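*Asks:* Several structures are given next for inspection.
Since every read-out is calculated from the coordinates, none of them should be taken as a lab result. No experiment lies behind these values; they were computed from the predicted model shown. Cβ atoms are built from the backbone, for glycine too; each structure is taken alone.
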Structure I
Amino acid sequence: MTDWDGEEYQRRIEQRLQGVDLHGEVAFVQRYAPRTVLDAGCGTGRVAIELTARGVEVVGVDVSGSMLSTARTRGPEVDWVEADLADLNLGRTFDVVVMAGNVVLFTPPGTTAAVVAGSARHVSPGGVLVAGFSLDRDYDLATYDAEAAAAGLTLRERYATWDRDPWREGADYAVSVHARGSA
């Protein structure tokens with residue numbers, strides 16, 4: 001896997017998101033009133049940093065050292081972990097695990113089931129895994145739902161955007177919420 005350039009990525013994101021709600025994912029996650037969040041595939045930390053600023057305890061995980069270097073500079077108060085989500089074992093669970101920004105689409109071929117399982121194993125009983133990704137690639141919702149089910153999660157909600165626009169067949173983006181049953 002080619003390592004990302006965190007600073008260049010951050011510049012591109014800031015340009016692309018000018019005039020757009022930068023914190024739509026954060027508002028979506030806060031609907032679940034989490035005390036703890038795992039930002040799985042956190043990149044340069046946009047979501048983790050904002051959740052932390054809003055009083056949520058967040059751990060950000062990414063496989064890219066360059067992305068995390070940028071995240072650490074931008075948000076030194078966040079606990080950042082360099083790790084592959086497929087092998088992740090932090091020894092704890094979270095109220096919400098969020099995979100924003102097409103995380104499953106940026107994983108090496110053949111690893112999505114392990115990435116979903118690695119993220120799901122960190123969802124607390126009664127907690128949720130929230131993932132948003134484009135549907136115009138070689139990864140579909142049926143596959144994602146099956147991988148989440150294999151990891152012990154059940155689909156609770158699905159939207160077409162982080163603004164909670166209703167899901168409709170044929171949409172080009174999905175935000176899925178899968179839940180772990182209560183203890």
Structure II
Amino acid sequence: MTAWFALTQGRFKQAVDAAQRGQVAAKFSSVHVQLIAQEAKAKARLGEPGLQELLESGRAMLARLPYPDRPDNHFKVDPAKWDYYSMDVHRIGGDNDRARAHAQTVIRDNIAPDGTELSPMRISECRLTLGFVAGREGDLEQAVGLGLDGLREGRQSRVHLLMVAGELDQELRSRYAGEGMVRDFGEALRAV
């Protein structure tokens with residue numbers, strides 16, 4: 001939890017340190033895998049190299065673990081959750097193709113045949129990620145639309161939502177300074 005709190009509070013070096021210390025204590029467990037993801041997320045925000053290798057080490061460790069009996073447990077990591085974590089790292093790292101692919105996979109895997117969203121929290125962040133990609137590819141209208149959709153969904157982790165949506169807001173402001181749609185997104189974010 002220390003790594004997650006540091007990450008969501010913007011203390012990225014402390015998040016890396018806490019994640020690495022936790023990995024020593026939680027060797028070869030689901031928690032260890034989750035801490036690798038937290039380390040990768042923090043390192044991505046610090047602009048550090050080696051993210052793909054770090055993600056691969058987490059995926060390899062996850063493959064050796066049994067599938068969790070309760071994947072809804074926050075401290076258990078299943079392959080779908082790993083795609084969600086990888087999406088965040090690739091989004092921050094600027095790898096639009098991988099970020100988009102992971103976001104689309106997570107959305108597809110979390111929508112029931114009747115259209116019910118099984119994990120609104122994950123889907124919400126996927127929409128924000130797809131908004132990043134759209135904005136980077138020059139489609140401001142789609143970026144803001146997806147960002148607003150991501151903000152509308154109910155989230156259990158409002159802190160994380162605000163962190164990711166704030167990053168999208170910064171991205172849009174830097175690319176589309178002065179655009180009214182960007183101001184609208186910023187206002188919607190502040191209203192959350």
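*Asks:* Work out the source of -8500 here, i.e. which of I, II gives that when helix-only ellipticity at 222 nm (-39500 (n - 2.57) for each DSSP H run of 4 or more, over all residues; to 500) is computed.
*Replies:* I
*Asks:* Now, a different point. Of the structures labelled I, II, which one yields 0.90 when FRET efficiency 1/(1 + (r/R0)^6) of positions 82 and 114 (r between Cβ atoms, R0 = 25 Å, to 0.05) is computed from its coordinates?
*Replies:* Numbers: I: 0.90; II: 0.45.
So the calculation was done on I.
*Asks:* Suppose you compute Cα extents along the principal axes in Å for every structure in I, II: which one lands on 36, 36, 32?
*Replies:* Comparing all candidates, it corresponds to I.
*Asks:* Thinking of I, II, which structure, once relative contact order in percent (Cα under 8 Å, 6 or more apart) is computed, gives back 13?
*Replies:* II
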